[in-house]
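So, here come the structures, one by one.
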Structure P
């Protein structure tokens, strides 16, 4: 037996990139622990990271390519070899390209493999193939707030940009819809350390969390009304002359128009929508504007409303007004190190831009910054041919059957596509509908390049898994089989990563000598606009976003009224609570994690529970205009009356327990295609009467097969 050794690397079971130390023997993981030498996570590790051995070694994992042997969804399969599987996949893609055109093929890429170099090379592959159909989940995570901040005051960087808090320098933190105790334990440590040093905290969240418990001021808006609250705070800051007048005068565009726009958003006027008292709005606005430097962080919940981008724009205006842009402890504008952009090259197919036009016109900023189609459009393309008929689909590390709004419609679409292939490490509701299933590798079994904030990290494989092919190698092999070898002239993944690293004059071999830490863009520089300009059309931080105006949208953050309550569905449903045990729809197959959270929960206020005859632990049925879901009730005052918090990410182990059975895919954000995953009207009733008889049909049990 091989001698055990300890390997330092970066965990990517979620997107936080914490440092871990993995004890391995041969191709087996023996144990994992946090890496105390990591510059940010400092040894902290969430339950998912601590369960890495169980995840990687799980007996539930897919281990061999599988070809459908019965009707789609019937669960009958036969094993085939990897060469045969790749040949078949390439044959079907070549067939659809020749018969229907390259735009008839699409890829859906999920969070499972992370968002490192393999995502960039996948976009390169789709560019070379000639299809605009690169679907993702960015429309409900990251993209709306990214675009909002980029068009306001940040450079449009290929690899993405979001302000990163400097907890050691800040005096005031605005945590807008974040819940780090569940989603990023390392960041929660830094936040608590800042508070212990005397920093002030404004927490904005409709639900009580570990973050709200530490807040100096807790604002509790109704879900979906954050844009009103942000503009109301901006109104107070402007009206009371609390804004940074020098910065606004010299370095912003559109202040007079914004000042006039804010007249409609007095705290007294917005309270009817937000439920936040005018006095609390004023207290929060004054504390943030007068406690400098202040960092404002926009959480992922903001990305899940049909007005996501303009809501994020409204929030983004606050650090601009207060002069907290690109200052120590504020919202610093940090750029990533200059790795090679591998997504786009000049030798595209002649008519590629013409094929892109349908999506360019509908979502121009999504394509400019991400080369990505909102995942909400996937069923449109299959069922309606809008804007192009989609006949063949490859899903990599994603689960559209569960993670997209209006799941019944998504599954209808997946069943109607001519050919569906899926790559994953575990069976899912999506792989169950596929024609071809390929076993994927976990983040600890593949080598990839990560660009995190201002850091470049080589996340190296700590073990190899027989029978599976890493994502980069899969893309490379598929490209060569489809005659795209000129665009993929490398022999393997190390050469691919070396190509990306060339501008830095480093190699994979060099980064391997410092595992888990990589290269940092140092020294940090601030107020860079003083020696140049902001990377916006006006060269200034834009309170009126000219980029949005040029694309045909409102340059000011115009927030429409939220959807009205429906008579038959009086409760406002939103997703949550976030769990540190799982990531989206992943890892519920792992017994050591399921032991702590075995089933989906819906959290109700005691008043709403009493009015419906629901007690703690009762099974309940949640109904909306779209569908139904069945969950266990948790009664808690952490959620306000009239609001229910519906567990997110379930549906594998109980097919009737997914929130997206309840969420409509209309309306959508006109700029990003974002759906209302955190805002829907519903009603709840007991699933059983008090004598134990079931009042509704039971949900399906564990999903069988791939």
Structure Q
């Protein structure tokens, strides 16, 4: 492919695989629901993250019905326990027949539904489409069950995942959905958009330059909505009534052998505090519930709590884990239909999917620290369609500590993050839903020329075409390597590649151009290192021969492998900076089979075939024997890693790493050895201008190319300062003179 086609291929695209023709949707749907369903049908594989009561059930039923009619095949809806019968009733209301099946033999033509636990009784290959109702429940299952659901429908053409808006900081949940839909695996998603901060493998942070692209990517396969106005529609009929939380705290009893009751600090102490206060909390809850005849929902955390509160309230029914599936369904639906006034259960059993707007009062007799369970439990009643103010009674003991405060803090944080995410996604979602063409980031080009330097802004593969054939006397640079969103989000950023293979393909476009512009018999030096691999990205811990891969690529382009020098690096500093397993002293004591040496830098030099028409000759005055012996050494032990241009104003807030300019002494040695005064020296990755500044200082002409705006601006300043210095030794004060002047005016 040509370069333009390659860049297009680098973009993260999601191809629509669904129903592109216009469809007539049920009149029972609101306008925003119709737009979402049309979008999901067109996608074929999509997720609907829709707030409680915004009509997920209506949308998924409509989607399933159209997919069945379009394909002539059967659809399977997987739902939490007891939601099956509720969905069947919803379908009847909309005129869509939904068959409740417990195994494959009960499947009927059209739309069928079962609960997640029954999946092993079905053959997933016999369905044209699948719907995951309350799909966030996947993370509540073991990885084995979650993987079974994902793998079972890997080849299914039509997939829909529906849940309430996911936890804003639960990226694993988004990864589960992406993997189920076949968009990108969870591991690929993390490697593409996220980075570890610290040693905890469960904590991932969205890369600064990836934030915009990440949420735009989510919008390609998921729509997120808390209320209709998030997509520009009216919120009439969707304003929730008041929610009032009543906090009741019972006195705590002192533990055996203690004079006073102490507040719990650890999880074990908190569990003990809950057990010691069960009777008091149950009595307080019973007094509240027995004082009214209204429907009441009671959430417990311990089996003993559930048993005692059921006994203390006449007519209360406990739905517990030991019940059969049939009994659970029967009692949950009885509460839905008003046949049971007081229902007792745990959020893990009945906290997902049920619509209980007929009930406006609930109590938490036991409260865990899980905000999601609390959120889902409250949302069974406090959801769109609720007509009464909702009262939530939270009953804890004083010894339990700040459980309620912790939940409230998490709730406030989640609400803020959720609104921020929806704001970030709003424009992209509207473009997706209404077919608006997405705007691309502007690609900027430009050029600044001095007396002896030319600095191009833009993509090096494009901009190098401005350089004539056989015009470069020497080139020295440090190439990037695949590291997504480290310094930019541009597909033109060579380092911003999804894989090592994609980077090498991108880099080859430049290598071919370097061969063209270099004079016959002249040299190119590139600075590199071999790269450590990781279990996360490569499946093993080891070292990748990046240096060898680059040499092979230059050879394939026609270059001759000329020479190389090893540049020593301090392994202690590398260990402190990277915490690499192989460099840790404790690993030596544990199992030295995984211990290794530090990884040095290399300056590899390639030669273009042909006779050098402009020999680079030296005299003893400018190249003494002892200097030659120093340069000729295969290992340079004396390179100061801090001997670089300063980058102060060039690094942007979203950059994931500090800029790492090539050491000035390495550049100086390459220039003195392999170029001559008056030669034109090229660096296709100018950065902040290290190679350009040293070329000017050594009496050469300089040509550089840089894509990133902030680096380009700094490189221009550095080159202009270098020209002013007229061959003097470049100091930090020379290079930052303009910057200090700017600070003085600020």
If helix-only ellipticity at 222 nm (-39500 (n - 2.57) for each DSSP H run of 4 or more, over all residues; to 500) computes to -11500, which of P, Q did it come from? Q
For the read-out mean count of other Cβ atoms within 10 Å over residues 57-64, a value of 14.8 was computed from one structure; give its label from P, Q. P
Looking at relative contact order in percent (Cα under 8 Å, 6 or more apart), point out which structure of P, Q has the largest value. P
If you rank structures P, Q by FRET efficiency 1/(1 + (r/R0)^6) of positions 81 and 329 (r between Cβ atoms, R0 = 30 Å, to 0.05), the highest one is Q
Using the calculated result 23.5 for mean count of other Cβ atoms within 10 Å over residues 321-328, pick out the matching structure from P, Q. P
With Cα extents along the principal axes in Å computed for every candidate in P, Q, 106, 73, 58 is reproduced by structure Q
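Just so you know, all these numbers are worked out from the coordinates, no wet-lab data involved. Note that the coordinates shown come from a computational prediction; the quantities given were computed from them, not determined experimentally. Cβ atoms are built from the backbone, for glycine too; each structure is taken alone.
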